[in-house]
Structure P
């Protein structure tokens, strides 16, 4: 709501060296003070990658906010669905493997790779499995119901909420933890995600990530964890806890975005994602599905919480897809440029932010969208927060990934 931006230089690295190494920009949206007291039990930290630590901490905040410490639910009736990415290893942990695969001339020899496995931490693998966030949250909170992890990229946080709803609807649980996490706080995250449109170096790094701005040129990677506690109304009322909102509808869909040259035989040559094949149809389809399930019309929406990848191409397609279904009058915002782009973590935080915005009756403005692109057919919220129009009680949250998958939620007061 304050319009602040959490983007800053990579800690512990020289900016010029990072640029010389080929990074597009030497900055990141990192969490400055992660409260590790939120991680239970503390001894588990040594087998948690940064992604996992962020997700577990977010779940602990949600556990406390839902008063589950004072008003518990039967463990057999609690579960979790979490959206995650493949965590990337800290380079310092795998350097011994590469050093052990060098010949006398210091050339890397693939056949020698693995000779120094004994130099690695024995439980290394457990730190970097994407399902471990849900596992650690389940252990810490004694969750004995459904447990699942979705590795579907950027929209993992929204998809996790949808799957958690389904678990409750089919009677498998009364309460579900749902959310997503990602920590792209090491420089190699940029190289790993280089297929994504990333902004180039800017003089003011806090203004580098500009979703829907006419001068946008890509994202800045970041670090986010978001957790929601989903509960049946009967269970929440029985526990006498505050209800922030409710889920009215959801949708999931996909479109084919694949190799530009081979399409059906990507294993035969270098795989390249043909960005131009992304039409945005998956986004408009999930919005239609979510509105149909909710029984709402576009004019009932207080705002749309958009994805805001920050590229010229994708923001245009997203805006067109949103306008095609809800029109050009509904306010549109997004929060990713405040935090940095953290894939499954960002989509989870978008849901949290939408629920909080409805509760506070205020729509946050898009950080760094200074000059809204006039070619985008949507009503962008810029400059300062905007009060929600009287009588509007619902918001639409949109998330999609680079490969053509999308998900949407309709949440209400």
Structure Q
């Protein structure tokens, strides 16, 4: 058996190329079926996200590799076009790569946790389809255990390293639990979408998304059980907001001091956390002079993010050390599989001898022989039959000067020789 990873990711290919080899969820059952039908392929799993597509394959050592060709055929692409973007890892390098991916060490954002959930989805789908067995199944289980160890024993995911995540973390620091809070998100681009996702994951009570294009606000809000409004509706909803996060392309401030002051009066001066992630600013600078307003700019958060990134890089070094140990441990397990056929054959051989002697002993008891005599005979015969063939071979090895076999048997059975021998 031979473990292989074939992939393409954000480091090796631009987004338009990654999109060409991505697998929509509904296509994966058919894809796994085709992969399993390839000559020499025994197990297969497919991980496909916006940043990477990877095939995890257990195949025959000697078989020609048909996987790259199949991937191009499946997506109706030319191999020569995709070949420069592929990476391939074999055996221990494949194990190390998978562990690094699960731990977030190969992600666009170092240490991000989402990839582990995506890998668990990959595992469950392959398990349900039946495309993984002993080796890849065990590899996934080992991977999840190592990823948990990395999260527990290092600070790889402890500190936010995106402005959206930092804004949400700041909200948690100020308000604690968010179930009873209302968030107003202004804009509908990638940053706001990421902030909305983080808030939703943290149990945000109520979410309002305001955008110049109202339909886009509605579409984004629907993903997180919120509701969308136009920018012109902000004055009617601002007083509801405990948290305001803004990131638009506006050239002039959207929230003025006058507008915010009016909202504070309606709130009876309950505080508002405001995080302005836009450049130029969406929130007028003099808003910060109002009592009960806590205003943070993108520059405020960038300093925190730089410190956090340094912390994650230090944690990543510790994670790499953990992974090195765990790669060796997994490869030792795979090598132990080589002994399985021999162990099974030896046990079957011993069982057959024991069964033959048991049948003889039963007949002897039925014929009236004394039980003690039957037991002594069974024991003597079984010992003789179990040791006869090994003894003959050991004497032959000694005669030929093959001392390695003698030493191997001493180790195998933990034999201690008398000093006089």
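Readers should treat all values here as calculations from the given coordinates under stated rules, not as data from a laboratory. Just so it is clear, the model here is predicted, and its values are computed rather than measured. Cβ atoms are built from the backbone, for glycine too; each structure is taken alone.
Using distance in nm of label points 7 Å out along Cα→Cβ at positions 89 and 145 as the calculated read-out, with 1.9 as its value, let me know the right label among P, Q.
Among P, Q, the structure yielding 1.9 for distance in nm of label points 7 Å out along Cα→Cβ at positions 89 and 145 is Q.
Kindly point out which one of P, Q the value 32.6, 110 was derived from, the read-out being Rg and Dmax of the Cα atoms in Å.
Traced to structure Q.
Thinking only about distance in nm of label points 7 Å out along Cα→Cβ at positions 217 and 281, which of P, Q has the largest value? Can you show the working numbers first?
Working: P: 3.3; Q: 2.3.
Largest one: structure P.
0.00 is what came out when FRET efficiency 1/(1 + (r/R0)^6) of positions 17 and 353 (r between Cβ atoms, R0 = 30 Å, to 0.05) was calculated for one structure; which of P, Q is it?
Q
So if we calculate relative contact order in percent (Cα under 8 Å, 6 or more apart) for every structure here (P, Q), which label has the highest result?
For this comparison of relative contact order in percent (Cα under 8 Å, 6 or more apart), the top structure is P.
Work out which structure the value -18000 belongs to, where helix-only ellipticity at 222 nm (-39500 (n - 2.57) for each DSSP H run of 4 or more, over all residues; to 500) was derived from one of P, Q. If you can, show how the numbers build up before the last one.
Values: P: -8500; Q: -18000.
Answer for the origin of the read-out: Q.
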